1. With helix-only ellipticity at 222 nm (-39500 (n - 2.57) for each DSSP H run of 4 or more, over all residues; to 500) coming out at -18500, pick the structure among 1, 2 it was computed from.
2. Given that percent of Cα pairs over 16 Å apart, derived from a single structure, equals 50, which label among 1, 2 identifies that structure?
Structure 1
Amino acid sequence: MTKEFIYWKDEDYWIGYLEEYPDFHTQGISFDELRLNLKDLYLELTSGAILNNLKS
């Protein structure tokens, strides 16, 4: 499955969010770490572990 995400580098960190969930940002020291954190964030959002009132 492919998900679109927005990302940028801010000083020492890569910051990003899933296009589908723009209110939930994450970061990583490397681009690969950011991608892993975005994947974890997606799994948490879709499992209900994080309450997402925007989609109700």
Structure 2
Amino acid sequence: MAHVSAVEFILELLAAGQSDSEILANYPGLTREDILACLAYASYLAHEYKAFPIPA
């Protein structure tokens, strides 16, 4: 089984359509700030690591 980080897991839940409130209800150890931090990290990665097509 592949290792999934906590950030990746939260982002997958959000991408699957779960709302903040659903995630917080299912994982009471999390806070809204934790979810926002995951989104901020994903945004950082999207800006930092850009993929450029390689001409054939």
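1. Details: 1: -10000; 2: -18500.
Answer by label: 2.
2. Working: 1: 38; 2: 50.
Of the options listed, only 2 reproduces it.
Read-outs: derived from the displayed coordinates by stated rules, not from any lab. Treat the numbers as computed from the prediction; the structure is a model and nothing was measured.
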